[in-house]
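Taken together, the values in this text are just the output of simple stated rules run on the coordinates, not laboratory data. Predicted, not measured: the structure shown is a model, and the values here were computed from it. Cβ atoms are built from the backbone, for glycine too; each structure is taken alone.
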Structure I
Amino acid sequence: MNASDDLQIRWWKLEEQLMNRFGKKPDLESILFLIGVQELEGAGKKFTKEQKQDLMHVAVCTVLASGGYYVQEGADEDGWPHFRQIKELKPMSLIEQEQFMKDHILFYFTQNGFI
């Protein structure tokens with residue numbers, strides 16, 4: 001088994017856990033949205049389309065912070081976290097980007113005790 005096979009197996013397990021919890025198989029964007037809501041502590045709130053995009057940005061910064069790519073600098077008056085990029089991402093193909101994000105998302109869920 002190679003590293004990408006292991007990543008895919010762990011990803012399928014995460015999808016299964018989320019499907020069991022929410023009743024629907026999530027895609028990558030849905031998972032990022034969930035992370036953003038979790039980080040904002042915004043469960044049960046209604047969000048505008050722009051806020052949903054912002055939540056996904058919060059999620060990307062949050063999961064990539066573990067790899068040293070972003071650091072949280074604080075939050076605004078509404079409680080939205082703000083990040084600063086501290087390390088450049090190397091150029092990647094779309095498949096590499098997806099695997100990179102999945103690996104960081106899996107680490108996020110592991111660190112937060114979900115998996």
Structure II
Amino acid sequence: MQHAGEDLQVRWLKLRIQLKERFGIKPDMNGILLLIGVQELGQGAHEFSKEQKQDLMHIAVCTVLSQSGYYRFDGHDDEGWPHFSLAKPLPSFNLFEQENFLKDHILLYFQKQDFI
């Protein structure tokens with residue numbers, strides 16, 4: 001049995017190390033969200049504007065939180081970008097809890113992708 005709090009941080013560090021081995025960088029939360037967004041967009045890696053990068057991170061947050069039913073996938077627009085709508089209210093957390101909530105969902109996403 002794993003200890004939830006410590007285990008989350010250990011699993012998060014291991015994910016960042018695996019990403020560093022794969023991509024040559026050890027991304028922070030925003031970098032990981034950007035990677036997920038690019039993956040979910042499915043158009044390959046290329047140059048994105050600052051606004052597109054923000055949209056990609058939003059796609060990532062919606063994607064990982066949709067695993068727990070917080071967001072619902074509504075389909076793609078004409079340019080192939082996925083769109084989501086809020087399915088149920090997000091829990092109100094302080095910043096630390098919010099970050100751990102997101103880390104947990106990101107780790108679940110990478111498990112489902114057979115990356116970890």
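Listed values, structure above:
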| item | result |
| --- | --- |
| Comparison of I, II by distance in nm of label points 7 Å out along Cα→Cβ at positions 64 and 80 - largest value held by | II |
| Distance in nm of label points 7 Å out along Cα→Cβ at positions 8 and 96 - structure with the largest value, from I, II | I |
